[in-house]
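A.B. asks: Below: a set of structures, written as structure tokens.
Laboratory data are not the source of any read-out in this text; all were calculated from the coordinates shown. Predicted, not measured: the structure shown is a model, and the values here were computed from it. Cβ atoms are built from the backbone, for glycine too; each structure is taken alone.
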Structure 1
Amino acid sequence: MAGAQKMEEVLKEWFDRVDSDKTGSITTLQLQRALGVGNLQFPISIVQQMIRMYDFDRNGTMSFEEFVALNKFLLKVQQAFSDLERGRGFLVPDEVYEALLKLDISLDSPAFYTVCESFDKEKKGKFRLDDLISLCIFVQSSRNLFNSFDTSKQGRITLDLNQFIYCTANCRI
């Protein structure tokens, strides 16, 4: 318990430094800079997706509590990456698949390889930590959005054109 409390104190200090205007919440640009300090470089579209994923009050910014939830997710992804990267600094697609399974994300082959292709920036089949995080943010956001339409929890949804456009607009990267 003391470790968790210490971690929360460290996160609070980091959050307060990033919240330079002292509003109690951070913007997309502030979050992007904060992640950059930790050597995680993300395009603004990915950072916006992070905020949408954990913006529980839907105000477009990230409170400390939302920041803590994002941090927990990022730590899980980082742990999955560390467990599989074998000191190389990257994962190959089979290891990305294993990492997703460790995160309770299961995709069929066509979906998995399509997502991998989209997030393999250099098209070399090598995924750095930030690539894996971006991929996981996309998949998790897509799953959250899917689940909001799957009210009967049957794993299938039917969308009209307006709903489909809403979904694609919310999951764009």
Structure 2
Amino acid sequence: MAAQPDLHASSPRTLTLHDFTATSITGEEVPLERYRGQLVLVVNTASRCLFTPQLRDLEDLHRRHHDEGFSVLGFPSDQFHQELEEDEQIEVFCSDNFDVTFPMFSTVKVNGPEAHPVFSWLQTQKGGLIGGRISWNFTKFLVSPEGQVLRRYAPPVPPSRIERRIREELGAGGA
């Protein structure tokens, strides 16, 4: 895994989503700089969760707004014991059952000392009902084209309820 920024170091500038890397579900190291200029919805997903059908709605959002400069980024997590064991199984499940084409990343932890740095950073940017900690699968973070967190959405919030904000952001200068 590529070096990640130090979340605790004093820095002359603020960190953004674009300062991190993540491993794709197929094993490629992806600099999240790749998403500079795009409005992004970062979601921790799971294949065996009450909210798993949200994958269909997330894919719909991704397809409807991708050409306008929007992308969903899915990060499977087994932190709540609702994910398949292997990334390959997750990829097949998401593709076969929900026709997912948005970028999916390798399974990560979202809380605690072993949390992926992206999720540690996201939690410092926008807290939830229980502080920064992610309470469940399908927590969603809307991130600006500049890489700053605009809003955090709780797991039960359906992606369709986020679409209005996505349209507003894309109309307000999104790519």
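A.B. asks: Just checking, which of 1, 2 has the largest value of volume of the Cα convex hull per residue in Å³?
C.D. replies: Once volume of the Cα convex hull per residue in Å³ is worked out for each structure, 1 has the highest.
A.B. asks: For relative contact order in percent (Cα under 8 Å, 6 or more apart), which structure out of 1, 2 has the highest calculated value?
C.D. replies: Details: 1: 19; 2: 28.
If we compare relative contact order in percent (Cα under 8 Å, 6 or more apart) over 1, 2, the biggest value is for 2.
A.B. asks: Out of 1, 2, choose the structure whose coordinates give helix-only ellipticity at 222 nm (-39500 (n - 2.57) for each DSSP H run of 4 or more, over all residues; to 500) equal to -7000 when calculated.
C.D. replies: 2
A.B. asks: If we compute distance in nm of label points 7 Å out along Cα→Cβ at positions 66 and 90 for structures 1, 2, which one ends up with the highest value? Present the calculation step by step, with values, prior to reporting the outcome.
C.D. replies: On the way: 1: 3.4; 2: 2.0.
Evaluating distance in nm of label points 7 Å out along Cα→Cβ at positions 66 and 90 on every structure, the highest lands on 1.
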